[in-house]
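Asker: Below you'll find a set of structures to go through.
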Structure P
Amino acid sequence: MSDCCGQSSFDGTSISYRRALLAVIAINAIMFIVELSAGYLARSQALKADALDFGGDAATYAISLAVIGMSASVRAKASLFKAGSLALIALFILGSTIARVFSDGSPETITMSIIGGLALAANLLSVLILLRWRDGDSNVRSVWLCSRNDAIGNVGVIAAAGTVALTGSPWPDLIVAALLAGLFLRSSWAITLQAVGELRQQKSGAGCSSAKAS
């Protein structure tokens, strides 16, 4: 992060970044539909959790795209909104996972494995697309963090499917869903801290400009 009179972080204002973001939005929107449907069919809480993250990412990436080129304060406030949305998704996942504890039946592991592998491939592609822009302001960095989280989450889903198949217990699926919620909350907090810091930096920058003018 720069000081009030220093260089600012990359803010996403490049044609190549916009194109990359559009591609990642499309990937996330498609996988949201595919994985949510599979999650209900397989009765997998981990798949549903990961699907909600795909849907949330598609929506928040669209916000990221919309605010590119706007003022730093607008971009930081958009990041705060995205952080709040990520936290809400995490809390919903935790609540639904707790409710699932009291229901019967284990998830269908073959579907979990196949869809988990497909989702992992989609997220690795997104990560590769965004790799060169992993650093930047909170608006840019939030996109990278969410894509990275998705790839980590898919590895967890695949591991949960294997463990459920071996043990016949639904607990690995529920534990992975809860861990994903914790990861989302952690990223939400990191995005919030950076966005708040950028807002403070803007105020300091305004003071710095006023001092120079006087």
Structure Q
Amino acid sequence: MSGPQQVTLAMTGASGALYGLRLLDCLVQEEREVHFLVSKAALLVAATETDVRLPPRAQDMQHFLTEYTGAADGQIRVHGLEDWMAPVASGSGAPAAMVVVPCSMGTLSAIATGASNNLIERAADVALKERRQLILVPREAPFSSIHLENMLKLSQAGAVILPASPGFYHQPESVDDLVDFVVARILNLLQVPQDMLPRWGEG
């Protein structure tokens, strides 16, 4: 099995809930274990942009997402934002890779400054300090100088900044095709197999 067996996936309050939900589904189908984190703002965005209504309690959300994705029992582990005993809060237990998608500018700023005020920020801080893979998928337009400075700072610290900017050379026919473009790029970075988007020169 190529790529990490465990992935931390966080969804925050930027537009683009479909990206996070689609990535979760793909990781489950590829038999990866997922530590799932979601901000309060992300719950509102998901309810606004999709027909998915994520329960606010971690245990209820874990049950819901297990059924929603067809995951095996225990394959998805949902952690509350103040669950400081979660494996992702420590370098000794965190997965080798973390993705924040969508990544709000508030979350990006907090990660850039090492704030660690909640479990999403702490898990990202752990990924950086342990030199593990951290992929941030911002969805904002336009970027201010502050946004760009924070992204440069994070890139220099080892994070990968992958804006939610789908291409069109694969001739998309639906919103799902555009979502899959971005998710496929994330999976490629994780080295997790995907057949949604051929690599350049192969399709």
Structure R
Amino acid sequence: MSTISIIGAGGMAAAIGGLAAKAGYTVEVTSRDAMKARALTEKIGAGATTATFGTAPTGDIVILAVPYAAVLDVVKQYGQALAGKLLVDITNPVNSDFTGFVTPKDSFGAQEIAKVAPADANIVKAFNTQFSHVLAAGAVEGQPLDVFLAGDDAQAKARVSDFIKNLGLRPMDAGKLSMALPLEHACLLSLGLLAHSVQHTNFSIGVSLLG
């Protein structure tokens, strides 16, 4: 297995990093908070390493596991260190009262990241519709969780799909990167269900194939 680089040290970084380590990937963690990065590295174990924030990631696949409020500055700070990398955007640009988005009306989070990333970086949206603890737990009664993804580069999406499969999850290709917008809306759907219907976070949005 190859190296997967994760920028961030929060719940989603821990969930993806933990699954990746179990699947045999070497996990590289970096964060603006070096202490949190080291703590997550120790938690993941399995040969995980800590990198210096802002230096070129070792992995060809780089998980952007920081809040949307920080991700544009993070990508700008890395600059050409992300050139040629496959960037997996897991963010949700949701406003503080969970009623809409902080992105311009004619744009969406993944597109805003693409604007500030190096021109030869590939952006794939994925993992943004699952709660971190649900993702970390993996399959439920033998049924893998669905991970929706979107991107413009077919080869990049195929690589992310293979990564998702190796984590024991089911990739569901939603189409071009423009489909990241409805995937970000799916986050709002989850938050609406949390507030008004389900009232807890122990659930997952997925697809039931009939027949």
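Quick note: the coordinates plus some simple rules give every number you see, no bench work behind them. The structure presented is a predicted model; accordingly, all values stated were derived computationally and were not measured.
Asker: Where does the value 31 come from, among P, Q, R, when relative contact order in percent (Cα under 8 Å, 6 or more apart) is the thing being computed?
Answerer: Working: P: 31; Q: 23; R: 18.
Source structure for this number: P.
Asker: While we're here: -29500 is what came out when helix-only ellipticity at 222 nm (-39500 (n - 2.57) for each DSSP H run of 4 or more, over all residues; to 500) was calculated for one structure; which of P, Q, R is it?
Answerer: Details: P: -29500; Q: -13000; R: -11000.
Matching structure: P.
Asker: If you don't mind, another one. When Rg/Rh (Cα atoms, Kirkwood Rh), for residues 119-182 alone is compared over structures P, Q, R, which one is greatest? Display every interim value, and only then the final one.
Answerer: Values: P: 1.11; Q: 1.06; R: 0.99.
Sorting by Rg/Rh (Cα atoms, Kirkwood Rh), for residues 119-182 alone in descending order puts P first.
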